[in-house]
Structure I
């Protein structure tokens, strides 16, 4: 039970902040739908699902939460991006800690990715403000950029062939390469809120030959400083619906622990198939979205 104590403390803090935000009226955000009792349940469930998936495949859950807020719940794109990135702060802390106690991450790689990633987040956040009207084009670029790795993961997951896999508890590669990669991830995170696990996971696996399980934990842990900086900037800029963000965070904190706990129950090929299909879905959603076609 001791290993879950920090998560419980974090959960209590979030619940307290949620209650405070609704009582003080700060939960409401101009231009966003009002949160009904049904909306509370929906946001909690969405957060829970994002946390579980994020804990398993190493993402912060933005790719799950952002489309739902934007396409289905009616939040403006800028608010959807800011709110989900804010919620990811707590997903990453919960899931990253869960992987840390299970030794599913490379601490040195996390440090290099995180430090240079924070610099990138600041630059990406400035670009976010300048290019917010071009969000559709940015989504199109991201969709095409990650279409190839998504297809590759699906093919390898379906093949089920046993081929040599990188083993161990460390991620190969020079510190300069990791720093540069973290910087790019930071820009993507600050710009569209999807750069974290969406790009970190395939990047670490295919560019650095990282072990799959270590990739998941390292990705989530790296997202902690990136989400804090990026989410904090968007909160200060008025791009976060606080009530919705805190409800999502409540669900993600719980879900991320489940994901981190069950990750090693999945085979490597199964994991690749899961996040390959997931990334393919997100890629296609943004590509079709640019042309005005919304897929489920």
Structure II
């Protein structure tokens, strides 16, 4: 059992991290977190791509802008998570909405007792399909979703990050099922990534474009989806179907339960609003580490 001090630190870190998100309208929205506490959720996998559990804190070292930081709290056991599933229902998804819906059902089926998931769809706007719940059942409303309209991918990710910032769970994820073509968002991809970083959300992106689409547009859109995943320590899943889709979502659920949660208080006390790079090192060979790449520091007034 962890010392009471560590447990209290994690709770305080989560609280401070989730409060004081301020906003203005439009893409000039300014998001700040008034805290020097940094939260990192990391997935460690072996050469076969399987999540590795059971590593103690002694194996981990954290660096910010190349400077080692003192780890204040560490959690390695299976921990509940909160997730938001984003279903692209724009016109470009006409042939694949059913597949995306099936993927959401598959994800819910893997939830544990204390895992909570919400489902939103996005086209020309972002709409709630199902609020946070730990139920494996899906509302009938999801079967009424039709493909139509433009695509607000960035706005949807931003919205999901805002929702997750209010959750008590330390492990948070955004699962995006889309062809990656944003055509109407008010937010930029950078703003969406910033919001995800502030909520400590890991983004998993699933490419829902047509398998036989060899266009340059598809390659560009895949790049967008890969960027969201890589910058937040998540994973990009190539166009799935059938068994591949089922296995992909099974692995995502397993990863979320086996992540390592690490927090530290930055030794850099400057409130300069600058980007700070993060690096996590694990003292064991042949492992792949996925975690957030960095964050923006608080901007002083």
Structure III
């Protein structure tokens, strides 16, 4: 196994319940739904949802024939199964974003929402994602914005030491990073993506506003301001729609096993056994249990 950056692991976490369902985040959820609707293709064959968690956003990708629901945490994936069910439409995968277990050029779309802020090496993660995408694929990325208005004001008034105007990421809590919009554009451009759209999201992420104004109304007003992201980005959350050049030149594999490659050696010939996938090249074994394909660590 090659050395990879550290991973933020939500194994055993009640994140979906404590943060989204009981944490007063209805406004943020509705505002993100508006942004996704503006950016998502109406239909597609094979979607890769990176950092899917408990499947909060997955139903919003209903136009795609099949969706790979990927997260590092099997706890989160089990919750996603409870929400979405088991069917041919959903493929549940536990994997490290830095070591994606997919053959090159598979997906015609991918999303990564509220995940990049946990990436200690964001360019490496983005390069891994790019390799899995077909020519012409759409990639929707959300990132935590270093250049947000609150950070600017805190910096000007001497309440924080780091500058929101410099391009390097800032780690404000362990494995929690904010990124400068220009750095994101540069990284994506260096990988061959063109930026089709930028939306600013969560303009009104203030406790007082969320207490006195309904989440639905607050999100609707947020939606009015989201297109200003094409010009300036001062909100805590920014959505980017990026595209690769070209057009899709292959159909999605008919068999689930044909999606995968060994994340250790990169070989694409995996054999399905009773409870695992076996690499015909290096002999690595990867667990398949309770409908989840687990590529985090080899099994004995």
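What follows draws every value from the coordinates through simple rules; no lab data is involved. None of the values given here were measured: they were computed from a predicted structure. Cβ atoms are built from the backbone, for glycine too; each structure is taken alone.
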(Q) Going by mean count of other Cβ atoms within 10 Å over residues 149-156, which of structures I, II, III comes out largest? (A) II
Q.
To test your reading of the models, identify which of I, II, III gives 28, 22, 10 for semi-axes √(5λ) of the Cα gyration tensor in Å, for residues 101-188 alone when calculated.
A. I
Q: Out of I, II, III, choose the structure whose coordinates give helix-only ellipticity at 222 nm (-39500 (n - 2.57) for each DSSP H run of 4 or more, over all residues; to 500) equal to -25000 when calculated.
A: I
(Q) With relative contact order in percent (Cα under 8 Å, 6 or more apart) as the yardstick, tell me which of I, II, III scores highest. (A) I
